[in-house]
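Novice: Listed below are the structures to be examined.
None of the figures in this text is laboratory data; all of them are computed from the coordinates on show. What you are looking at is a predicted structure, and each value in this text was computed from that prediction instead of being measured. Cβ atoms are built from the backbone, for glycine too; each structure is taken alone.
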Structure 1
Amino acid sequence: MSNFAEYSAYYDLLYRDKDYAGEAAYIASLIRGAHPAARTVLDLGCGTGRHAGLLQNLGYDICGVDMSAAMLEEARRTQPAITFHEGDARSFRLDRRFDAVVSLFHVASYQTTNRDFAAYLQTAKSLMAPGGVFIFDFWYGPAVLADPPAVRVKRLEDGRHKITRIAEPDHDSLRNTVDVRYQVLIESVAGARQLSESHRMRYFFVPEIELFLENSGLILRKITAWKEDRLPTSADWGACVIAGLE
């Protein structure tokens, strides 16, 4: 798993067009539907804390976890009222339980081996209070196969920086993974620099999700297309799982 160390300083700029507020409202609606009394939420793989801060604004008692120290530095700077922990989603443990564990922006798809994904589910289970729910999104296999990964270029600027990011995928259909190689050119008055990162992502199919959850002592309550109240189709790269304790 990449720790985003190189371009964590530019992460929020790169994703400034992401609808964090809409996503937080959507996740809050899923929590309310699955566990109306939920008040405490753990954001597993919280990144720079954008979702966590918005969920806090919606009335939840939030805690965040991420493996990137650079990401957490930004999260603590922008969300000083939230407690953030440094830890790996596959092994993090805490002497506290939460009504809901959420894991967003495809943290699940960074678990690219069976062992990694099983360990990730065990982490979530260990942090869930009785009656708790686990909500995570992932790359949906039928959509990835129907609309294969392609080279993408993204250009952004904020008055101080001009950023060009090229994403080049390498699809391994045997392992259900995509290696996304990022080349990021950052231009500013101080000069230009280039960063490189490689992120391996895994896509999943519903039967294997069901099997992994069952083996982890969790049950699949619902699966939806991302931000939609319907089953995912081959047009939906993003899907969302709501799971609970058996």
Structure 2
Amino acid sequence: MARLIVISDVHANLQALEAVLAAAGDHDPGGFVVCGDLVGYGADPGPVLERLFELPLRSMVAGNHDLAAVGRFPVEWFNDIAAEALRWTADQLPPHLLDALRGLEASERSTEGLVVHGSVVEPASEYLMPEESQAATRSFDAEGFDRCFFGHTHVPTVFIRSPDGTVGGRAMREGERLDLEPGSRYLLNPGSVGQPRDGSPRAAFLVVDTEAASAEWRRAAYPVEEAQARIRSAGLPRVLADRLALGR
């Protein structure tokens, strides 16, 4: 197993997920790490969950949207549009998929590293934005790990704690490759599959080569208009469809 595919924030966007899985196949993946928010916003929560659970998973955690869909996170935390989509999502899912979501936690330690949705300190809900090194420092301090994969912000990001203890972070562009140096520690965010918010509408994912000790941020184009049509036909708020074309 030389290559891991890391994905996050699919948000029930089946078209984006299928594009990422097709693109990931070119990298000969040995397994998948999924950093949560599988549902919410998008129109295909059931098919997305079925597809994800078919993958050769190395680790999968729940995001705040997933937990809220099964009553394990307060819906009141969300804005009105997200809350409406969550209530709709909960009504769409059959019992076996609701049970599958209930079985996920927002943090999990695996052989691939620590996996969280938001942060190590608050796995379900804290945002680690690229410019907020203090929040990242708290996560580095909270638990021992060499690599931690996270999501939640929908922005491809890396934070690095150098051997001297300094912490720096930045957003990552498509095609950027990072060597994972011995002695340094990393917080790695692949970006969002189904709701990118870095100005690009293309679905984001991360390829980690465990033998070469490197990480590369990738994107996959998908038929945005099909995902938009699915959202509109489901009667979900139109803004959830409109924003897909903007990557915001």
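Novice: Quick one: distance in nm of label points 7 Å out along Cα→Cβ at positions 63 and 159 came out at 1.8 when computed from one of 1, 2, so which one is it? Intermediate results must be reported in sequence, preceding the final value.
Specialist: Details: 1: 3.8; 2: 1.8.
The structure behind it is 2.
Novice: Comparing relative contact order in percent (Cα under 8 Å, 6 or more apart) across 1, 2, which is largest? Can you show the working numbers first?
Specialist: Values: 1: 18; 2: 23.
By relative contact order in percent (Cα under 8 Å, 6 or more apart), the leading structure of 1, 2 is 2.
Novice: Continuing with this model, one more query. So log10 I(q)/I(0) by the Debye sum over Cα atoms at q = 0.07, 0.15 Å⁻¹, computed for just one structure, reads -0.20, -0.97; which one of 1, 2 is that?
Specialist: Values: 1: -0.23, -1.09; 2: -0.20, -0.97.
Answer for the origin of the read-out: 2.
Novice: To test your reading of the models, identify which of 1, 2 gives 50, 34, 29 for Cα extents along the principal axes in Å, for residues 39-182 alone when calculated. Kindly include the intermediate steps, with their values, before the conclusion.
Specialist: On the way: 1: 43, 42, 24; 2: 50, 34, 29.
Only structure 2 yields this read-out.
Novice: One of 1, 2 was used to compute mean count of other Cβ atoms within 10 Å over residues 111-118, and the answer was 23.5. Which one was it? List each step's numbers first, then the result.
Specialist: Numbers: 1: 16.9; 2: 23.5.
Going through each structure in turn, the value belongs to 2.
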